[in-house]
Structure I
Amino acid sequence: MKRCQQPALTAFAIGMIGMGVLALIYGDFALVWQPVPQWVPGRTALAYASGVIMVLGGFGLLARATRPWAVRILFPYVIVWALLKVPALVVAPKIEAVWLGFGELAVLVAGGWVLFARL
């Protein structure tokens, strides 16, 4: 990775770590990951697992040796979360908040995609 790209990678990693820490503190999904309904079995366990993935993936991005594995895990991870917003877009395409939530995740997908392309 080029030296000029390091700040972007660091910012992405810190963001993932921060969202993971929030998930671990509150035992719930980060605010942008809210499409998981309350009735899903093991929702709290999934929230903690999600937090662990984000924290470990974020720290993995910071180390050169673990970066390829972290990217290979985090990129599909953010794609899945973005795809979970698609049903809401289909049901209520005229509601701005639905697009806002999808847009937030699309930015993470774009960041993950850039990192994945740099492998």
Structure II
Amino acid sequence: MNKAWILLAFGLLVGLGMNLAHPITPAHLRTIEVDSSMFGLIFASMNLGQFVMAPVWGNLGDAKNRKTVMIIGLVGYGISQALFGFVTDIYLIILVRFFGGVFASALIANALAHISMN
């Protein structure tokens, strides 16, 4: 199978994971008695993590091995998504979503770089 298709599949999974959590988030916040107005901050924290760390992960992928960086990103993102479902403190939710963005950017930045180089 072509490597670009594999990267596309992983990118699709990460993209689905980032977007499938959003419809559930307001209900999750209600169950832990957090005001739903915090949804915007939770959403923004993930994007901030991506914005801040994408260049760092990209440079790390250039200097080291892209595959290793992408695997670190996938594992870290998976852990952060799992933690998101179990954390009940609003500040920890924001932190977990931030780190979700940090690790998602590892896959996104390096997958795009890998595809453009090949």
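General remarks:
- Origin of the value 0.65, where FRET efficiency 1/(1 + (r/R0)^6) of positions 10 and 82 (r between Cβ atoms, R0 = 25 Å, to 0.05) was derived from one of I, II: I
- Calculated for structures I, II, relative contact order in percent (Cα under 8 Å, 6 or more apart) is largest in II.
- Test item: semi-axes √(5λ) of the Cα gyration tensor in Å calculated as 25, 18, 11, pick one of I, II: I
- Among I, II, structure where helix-only ellipticity at 222 nm (-39500 (n - 2.57) for each DSSP H run of 4 or more, over all residues; to 500) as derived comes to -31000: II
Read-outs: derived from the displayed coordinates by stated rules, not from any lab. For clarity, every value in this text was computed on a predicted model and none was experimentally measured. Cβ atoms are built from the backbone, for glycine too; each structure is taken alone.
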